[in-house]
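I've put the structures underneath this note.
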Structure 1
Amino acid sequence: MIRLNFIVEGQTEQLFVHEVLKNHLSMFKVYPYVRRVETGRNKGIIYRGGMTGYLKAKKDITNWMKEDKDPHARFTTMFDLYALPSTFPKFDESKKISNPYKRVETLEYAFQEDIKEKRFIPYVQLHEFEALLLSAPDIFTYAFPEFTSQISRLKEMTKLFTTPEHINDKNETAPSKRIIKEIPEYADLKTTAGPLIAKHIGLKVMREKCLHFNQWVNKLERLDNK
């Protein structure tokens with residue numbers, strides 16, 4: 001039995017772990033616990049949510065590792081490549097890599113080397129959480145039934161890319177920005193609509209369409225076998 005501690009970027013990812021990954025991983029005797037990354041402290045109050053800087057995230061991860069020294073515990077992350085802090089290890093070097101899979105591989109390897117903990121499984125999402133939702137744009141109708149024509153445009157847009165993970169990370173063209181352009185309401189409802197849509201899509205489809213995400217889930221499924 002493995003306790004898997006997730007450090008995630010925001011509430012959307014936190015709910016995704018709870019509502020989508022948790023039940024699936026429990027079938028492999030891997031039991032997730034999840035919290036948002038720490039962003040600051042004030043008068044004893046801890047603020048969480050949002051990747052404001054790499055060093056804060058690193059400190060939060062390593063502090064949790066000190067709190068949970070169980071050799072059977074594991075730690076993983078779910079941070080977006082989009083808007084990743086420039087202080088992230090090998091960030092500048094990775095920007096020169098055009099292949100998104102090679103780029104994220106470079107970042108995750110550097111992340112692993114910087115944390116220096118064998119219980120750590122780094123994961124950086126290509127290019128952000130919403131790429132998973134674009135693996136089946138039709139499912140947006142569950143949350144936004146009045147946006148049929150806009151959802152059709154999202155579906156056509158995804159056909160321009162090899163996979164949803166190839167949809168890039170520029171300010172105007174990142175997955176979430178493309179969704180908000182068609183469905184402005186998503187901006188305010190993403191923390192509830194995102195996990196809802198993901199749940200309806202299902203892990204099977206997301207894994208078929210998103211190679212890097214699938215590789216990560218494969219690793220998590222095998223943790224109890226090691």
Structure 2
Amino acid sequence: MDKKNILHKVIRKHDDYIDIGIDEAGRGPVLGYMVFGAVVSSEVIKYKDSKLLTPSQRETSFKEIQENNNLSHIYFALHPSYITTEMQNKSLNEISYIAQINIIKCLEHLKIRNVYLDIVGPISTHQKRLKTIFPNLNFIIEEKADSKYGIVGAASILAKVTRDKLLINWKFKDNNYGSGYPSDPETIKWLDRNFNPLFGYSDIVRFKWSTIERRLGIRKSKNVSSLGFYADFD
């Protein structure tokens with residue numbers, strides 16, 4: 001695992017069969033970590049999709065999930081420089097798939113009833129690949145699973161709040177970066193302000209995003225690396 005990635009595990013004792021919910025946050029932004037969250041429970045839990053909650057509600061639910069002794073949780077945060085490097089020869093779907101496998105392997109020793117996943121991409125392909133690696137597990141894979149299953153809603157909250165905290169705590173003088181999405185005018189202004197003609201951008205930026213490639217003048221070519229420039233400057 002890349003040393004800049006963060007894998008955090010709180011795995012409690014579960015005597016009964018458990019369900020696992022997995023979701024991610026930060027797939028689209030040009031800045032910061034992409035975070036995968038997993039929540040484990042032996043009982044049905046009711047949490048809403050993080051996108052339907054206010055920041056205050058998300059924070060309250062986040063603390064509940066962390067402090068509930070009947071729940072286990074994992075988050076796996078992929079550093080933007082890792083995403084940039086991996087996207088030289090992998091799609092974002094492939095990177096997500098590998099992250100999900102790593103999470104499931106951390107929980108494989110438990111008595112697993114169902115694994116619920118919220119994914120973007122071809123569901124049948126994803127299902128077949130996971131069943132090849134984990135033939136004894138039952139996977140329920142759906143788009144917008146975070147709005148259908150409470151355990152995936154909990155995972156979405158864990159992933160979203162963790163990503164937001166990691167971004168807020170990033171050591172950078174200019175924190176007026178907006179949402180981090182390339183469609184956000186505040187994010188674009190931040191990119192304009194924080195471009196260095198010599199070094200490009202710091203490693204908070206995902207260099208394989210087309211927004212950044214255009215700004216760095218990188219043309220897509222199989223023969224040209226587009227790693228960009230990594231520099232920790234203020």
Item to complete: Tell me which of 1, 2 gives -13000 when you compute helix-only ellipticity at 222 nm (-39500 (n - 2.57) for each DSSP H run of 4 or more, over all residues; to 500).
Response: 1
Item to complete: Looking at mean count of other Cβ atoms within 10 Å over residues 171-178, point out which structure of 1, 2 has the largest value.
Response: 1
Practice prompt. Kindly point out which one of 1, 2 the value 22 was derived from, the read-out being relative contact order in percent (Cα under 8 Å, 6 or more apart).
Written response: 1
Practice prompt. Match the computed value 0.40 of FRET efficiency 1/(1 + (r/R0)^6) of positions 59 and 115 (r between Cβ atoms, R0 = 25 Å, to 0.05) to one of the structures 1, 2, and report its label.
Written response: 2
Worksheet item: Can you say which of 1, 2 returns 0.99 when Rg/Rh (Cα atoms, Kirkwood Rh) is computed?
Response: 2
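Every read-out reported here was derived from the displayed coordinates using simple, explicitly stated rules and does not represent laboratory data. Remember, it's a predicted structure, so these values are computed and weren't measured experimentally. Cβ atoms are built from the backbone, for glycine too; each structure is taken alone.
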